[in-house]
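FYI, it's all coordinate maths here, none of it is from the lab. Owing to the predicted nature of the structure, the values given are computational and were not obtained by experimental measurement. Cβ atoms are built from the backbone, for glycine too; each structure is taken alone.
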Structure P
Amino acid sequence: MIPPEFLSDLATQQGVSKSELAALKLGLAGYSTADIGEQLGISGDAARKRLSEVYQKFGIAGRGPVKLTKLQQLLVTRYQEALEKGTAVKAAELEQVDWGNAPDVSVFYGRTAELEQLERWIIQDRYRLLALYGISGIGKTTLSVKLTQRLQPHFEKIFWRSLYYAPLLQDLLIELTTFLHGSPLDPALATVSEQMDWVMDYLQHHRCLLVLNGLESFSRKGDLAGSYQPNYENYSQWIHLVGTVPHQSCVVTTSQEKLGEVAYLEGQTLPVGSFKLRGLELEQAKAILQNKGLTGEDKWQYLVDGYRGNPMMLKLVAETIKEVFGGNVGDFLDTSLFTRDIHNFIERIFDRVSDLERQILYILAEQNDGLSFKQLQTQLSSINAQDLMSALSSLRQRSLIEHVDQGFILPPVIKEVTQQIMVSEA
């Protein structure tokens, strides 16, 4: 990553104007010329012209995207040379982004509208807390990295972390404060509360983007969505603090479940919101199926609908279709939506649900049509209305049930796997 200060200094030395530099920063962040024009309030042609001026001033020849790649390579080389010669500021002072173990997102499917919506909330509406949520495999992690890349020019510092290994809040805050401060803080700031106060003060005085990926790692298994394991409840306190205390930064979270803290805060005129990530449409999903070499394109819509456009599920089932059915989607659909990989994938999601949620899933799996709340009450007569409402809300937050005109239903693949689980338990 080329630090913003170094890029600005080098561009100035090459005679790049401020308007050209603004276009360059967006180009390096992955924006198309049309998007650059929209961001800067100019036409796409004008944005392309500004970039052409930049390439010329840096002595970059070539055509199309090749020029941007060459310029990126040149910038990296210049930065490395400056560090070796000692003419650049220390790397620790210049480095403004900590990607942690963020995945490679060079292969990215669709999501243009989603990126634009999220970017608008963060840049224009100045959201300080934004929660992305959706079922496992739907693409939250990939989207969060792509979003962070696009937002990079708008923030002083960026911190992206996977919470897959469930770090305690104190350990995460030590990493975060060390990154923001540039070195470990005074050991006197020993408590989580003191560390949270320091971070909040920093976020108030600096424009930072913090992305915390995978908060479901802290969820308590066998309980409703939004519950925390012991020793992780203070994450709830910190998230609430981020949403309620005014600051000029933005914290983005991703989770398989909608965060209760965000559900409580959004809609209270606070710059706090949530975004449920849904599946890919057919046109977006086609690239996945084409890359896997599948045939029977007239049946692709049924396949995408059956898995609700879930990219991970589509990749898993596409591999089976390729190996067992020679890539023919129609032949696969004549058998089932069910595969062992899909079963294992969904069973891991089921491991999180409460006993009452599981009862509801089993009841809905036996229905041809949807069931209303009253019909579910009749079948679960021993359960009071409040508990039933909470369980249904939790299942919706987990994206395991849907509500249509006929009532509550299971998505096709969830229904089929649930039926298989019921058979295995019988």
Structure Q
Amino acid sequence: MHLCSSIILSLPLLPCLASAASLTVSRPDRVVKRAPTCTPNSANDPAIDDVPAILEAIQECGDGGVIVIPRDSEYTMASRIVFDGCVGCDFQLEGTLTASEDLSYWNTTREMILFDKVTGGKFRSLTGKGVIDGRGQVSYDWFGEHGNIKRPVMFSIGGSSDITVSGIKMVNPHVAFVYVGHGSERIDISDLDMSAVSESEHGPRNTDGFDIAEASHVSLANIKVVNQDDCVAFKPGCDYVSVQNIECDGSHGLSVGSLAKYSGSVDSVTNVWVKGARMINSSKAIGIKIYPGGPNYGTALVRNMTWEDIYIENCDAAFQSEACYEPPNKDRSYCEANPSLSEITDVFVRNLTGTVNDRYGGTTGYVYCPVEGANCQIHIEDFEVTSAVSPSEFLCDKIAPDVLGIDCVPTDPY
């Protein structure tokens, strides 16, 4: 048994009965059954994997119970934590989960922590002191010296519903921090502090803050992300997603896509609302990325997408909507010969303020529609973004200024 005994509240003279037993208090008017609580033991040795003890705790107390990682404790993750057997469980991380640096293991698994087909569950820190340390530096250095390597997502939610994640600090994932997909729904994520920062000349790679894929009714709120890839990526299949009060530093922005990458695919991103974002030192603040047309690519549908109240500081661009993302051999003339058939409708950008740097001269952003007319309806209001280089300008293709809502310079992007 890897568990500390639960505290059993009963009559004063009765001894402790069993680890993780249900608690029942008799009263004259009612009987109250309390959820069991489990605290897995830590070996306090980075060479010993504490995950078996954690998994035993999940099995013991996962059905409506509480699993506690105590404050000021450290547990070694040398294997992945799978929330199998969690039904309405409450995992309270007040200490630290520290991943091992064993790349020979981590490059064989897709995730470090997995909620798979879980109905009802909480992963949270009540004190705000809980930490997941991915020890991703080993991957950053390997990637920098040898090239790409398979790497695990830090926290993955797949095929699950009614999951809450809150109050956690996430440090140095090997690749993305959080993935939500595979039909997940009603996922509430809030109050996270996420950072990927290298200690060597090899920077973090592909450290998306959030990849939201085939999922619906996902909420992100009160989050800070320091990384070098998308802060939030709205991937194919996401529907009804809200993002409120987020700060992104060093990222590639709050991005739709990339979409239509694979032949025959029809990628959709629908019903997304972003309100209140601080975008700092990002390659772009917000944007849409769609691959070109032609037989080797698919199509995309972006509908009912709103970004509003976005503050921009020292970003390369404020808004970029691209219908020629990564053409073959980087030959943009391919897109002119093979325009995308994707649809972008009911997209609203409201109240963007701040400054961009001189990366693109005076250009603050652009909208390059895949097609002209009813299938490309992007509307910008209250755009108060200036460039470090005067005069500032916004570029456009296949969309008129009166449709776009702001003055723009017609440009041939090919």
Structure R
Amino acid sequence: MFVKCRLFYLPREFTAIVIVAVYIPPCTNAKDALRELYSAISEQQTNNPYGFFIIAGDYNHANLKSVLPKFYQHVNFATRGNNTLDLVYTTVKNAYKAEPRPHLGYSDHISVMLIPAYRPLLKFTKPVQKEVTVWPDDATSTLQNCFQCTDWNMFREAATYNNHTDLHKYTETVTAYIKKCIDDVTVTKTITTRANQKPWMTAEVHGLLKTRDDAFRSGDKAALKTARANLSRGIKQAKRLYAQKINNHFSDSKDIRSLWQAIQTITDYKPLPQACDDDTSLPDALNKFYARFEMQNDTPAQKLPTPPNNQALCLSPADVRKTLSKVKPRKAAGPDNIPGHVLRDCAAQLTDVLTDIFNTSLSQAVVPTCLKSTSIIPVPKKSPVSCLNDYRPIALTPIMMKCFE
């Protein structure tokens, strides 16, 4: 028997409570009974993907875990003699604490008191704040016009003394100018994400919620009626757009990344979060660990003399532009924080200045310091981490340097 409940108040992560009363007689084929039970519960889970399920009853000779591995059993004591016949499964681990109680009337089964032990996600999970860079619709075209009107020669002239160009200063000023232009055309926002926030929740829905609450507090019944109707339509529209977004991931079978994202969303697959070590000495320890092979090397670096009649390699603007146009837009940026899609979208405007920097580097046989800087991100190989060797160093170099290579 299934009973669906919509209580007056529920934690936001649950949209409904589905209570299932089950009795499987001892003489019944357990496999057939579990098959029927699994079919019925799966149908309800499909209809209520965010529902909280409680399965209670007498079915001790059937192993519910074999067909529903994500359900958790809460009764850990005997309920009739020395046997645990009355079982309670839920979809949340440690949702209840079971305690034995006296028999009801002349029943040979004791009573089971389920004390709620579940804490809503909002209680024990802190909201996560992160800064995101928002690109307006006209940001790319504005950036292209900005670079097109820029006199790039002034950066070279400012870094030239006595007919010698300081490549380090030249490159640093150019990259700093590109980053400054990016900051001018983009907007940085702070987004707060809560653990119980639904994926279809949008800014429009938040606005409709606020309008409804304001109408309720004002006491205007007509305004409240209109606000509630608008909120209902807004939620349905947000859910419809979210479902369409997920379906679009399956439109291109060659886009493996989109397919995997859709599968993760549908199956509610969430990788275990990796805990961040707050030990302030960890960066220094990792630095010594990664550099241990060079600690014994005390030989000073020497610049080899240039062979006679040696001609420095010279890159053509066409080659540089072709390389910039092939930059993957989602490639992680390095310490310079210049995104890959900027180099790709503004390849025509940045070709001349980057070609000049690359050719100057080749002629001087010097790599600019800012292009050699790297951000090392230690990613745990396993959890928990027991030693420094359990970290995998991920090096993020400037994308501009990758293009140069």
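Looking just at distance in nm of label points 7 Å out along Cα→Cβ at positions 65 and 161, which of the labels P, Q, R belongs to the structure with the highest value? Across P, Q, R, distance in nm of label points 7 Å out along Cα→Cβ at positions 65 and 161 peaks for R. Taking relative contact order in percent (Cα under 8 Å, 6 or more apart) as the criterion, the highest value among P, Q, R goes to P. Each of P, Q, R could give helix-only ellipticity at 222 nm (-39500 (n - 2.57) for each DSSP H run of 4 or more, over all residues; to 500), but the derived value -16000 comes from P.
Say we calculate Rg/Rh (Cα atoms, Kirkwood Rh) for every structure; which of P, Q, R gives the highest result? When Rg/Rh (Cα atoms, Kirkwood Rh) is computed for each of P, Q, R, structure R gives the biggest number.
Computing semi-axes √(5λ) of the Cα gyration tensor in Å, for residues 209-296 alone across structures P, Q, R gives 32, 18, 12 for structure P.
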